[in-house]
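S.K.: See the structures that follow.
What follows is calculated from the coordinates using simple rules that are stated; it is not laboratory data. Treat the numbers as computed from the prediction; the structure is a model and nothing was measured. Cβ atoms are built from the backbone, for glycine too; each structure is taken alone.
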Structure I
Amino acid sequence: MILLAITPGTGFDAGRWKSVLRSGVDAFLIREKDLPTRQLLEAARWCQDNAPEVTLWVAGRLDVAWAVGCGLHAPEAYPDLGGGQVPLSRPLHTESQWAERSAVAQLLVSPVFSSPGKGVPWGPERLRRFLDSLPAGGPRLLALGGVKPANAAAISHPRLGGFAAIRPFWAGDPERAVADFHRA
């Protein structure tokens, strides 16, 4: 099971970021829309230097992903990219997006549970039906949106590669959140 920690959008904080990076997460998505390019680039390099074993993704900045050699999470309105530039992650908000997005490395199915400002949630039943309909191969699928250790078991599925979250890793003890997700 992959655990992807997404930054909360509050800027670079070396102490907090190091605590999450070293908590046992498998991947880290820098989603800091307000960081200027140079600071975002420095933050991404800092992450690689401090946790080279953690897979790094940067949201919405192909230039930064290229410069540091990490993956790009292309948000909803991001233009389509040709294959092979960098590992690519995309959101998946509806089943109908599968056909056009299934060639990427990773899809974040969202929102699975109620999450502020994220629209109508999929819910466990709809998510399960969707996952049951998919081929065995294809991109890694991570559940995002209101996902926490307390509800992770309700959406476990062989085709689901893990969970992506913000609050569980940033609102408390990130090591405990990792342990709680693994227990779930």
Structure II
Amino acid sequence: MKNIKAPPDSWNCKVLLSRIPKNGEPLDETFELELCAPIEHWGQEYAPNGPVAASARFSFANERILASVSVRASFCLPCSRCLRETHVDAAGELKYLFSLRPLKDARDEDEGSEDEEIDVIQVDSFQAELDITQCVWEVLLLCLPERALCSAGCKGLCPICGRDKNEGDCGCRDDNMDPRLAVLRDLDV
């Protein structure tokens, strides 16, 4: 099975622009998206534990659409210390601003406004739908944990024999200690 590095072709996160009320009232949409293979990110594999739940709230104002995209998903990945399979929940939200007018016109009118640093995504005026599939994928990747622990007190693996220290002491003694710290080994604490 090949790892996923981009949103699957089966994902369809589109909303008809005509459904977003022009009076500023929000439109809420939900999407249940399947992952058929692990996601490859942060140099590791995130195996899905069910579908990805995505939701979006769209609000229309001044020929712009504000979209708040939220994602929730569950994954299995190895513990960073002992390599046991660990279940993690990932959840996140980002806001996106789409413009229905040409960006040059939008910049001319908005000079000096507070949102100059906000990236505005241009939507072609002939489009009937707003596709937020890439936005959902971005939120999902950004909420994936860089590493996971099976428990906060995980002891990890012995660097000498490789035994899981959570299952008990292996009896190995690490004699490759810095000689300057050898005095500390004999302290009774």
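S.K.: Which of the displayed structures (I, II) returns the greatest value of mean projected area of the Cα convex hull in nm² on calculation?
M.R.: Top value of mean projected area of the Cα convex hull in nm², among I, II, belongs to structure II.
S.K.: Taking distance in nm of label points 7 Å out along Cα→Cβ at positions 17 and 153 from the coordinates of each of I, II, which one would give 3.6?
M.R.: For distance in nm of label points 7 Å out along Cα→Cβ at positions 17 and 153, the value 3.6 is produced by structure I.
S.K.: Compare mean count of other Cβ atoms within 10 Å over residues 25-32 across structures I, II and report the one with the greatest value.
M.R.: If we compare mean count of other Cβ atoms within 10 Å over residues 25-32 over I, II, the biggest value is for I.
S.K.: Now a separate question. For which of I, II does FRET efficiency 1/(1 + (r/R0)^6) of positions 49 and 73 (r between Cβ atoms, R0 = 25 Å, to 0.05), calculated from the coordinates, equal 0.75?
M.R.: Numbers: I: 0.75; II: 1.00.
Attributed to the structure labelled I.
S.K.: With distance in nm of label points 7 Å out along Cα→Cβ at positions 57 and 169 derived from the coordinates and found to be 5.5, which of I, II does the value describe?
M.R.: II
S.K.: Matching task: -3000 is the computed value of helix-only ellipticity at 222 nm (-39500 (n - 2.57) for each DSSP H run of 4 or more, over all residues; to 500). Pick the structure from I, II.
M.R.: II
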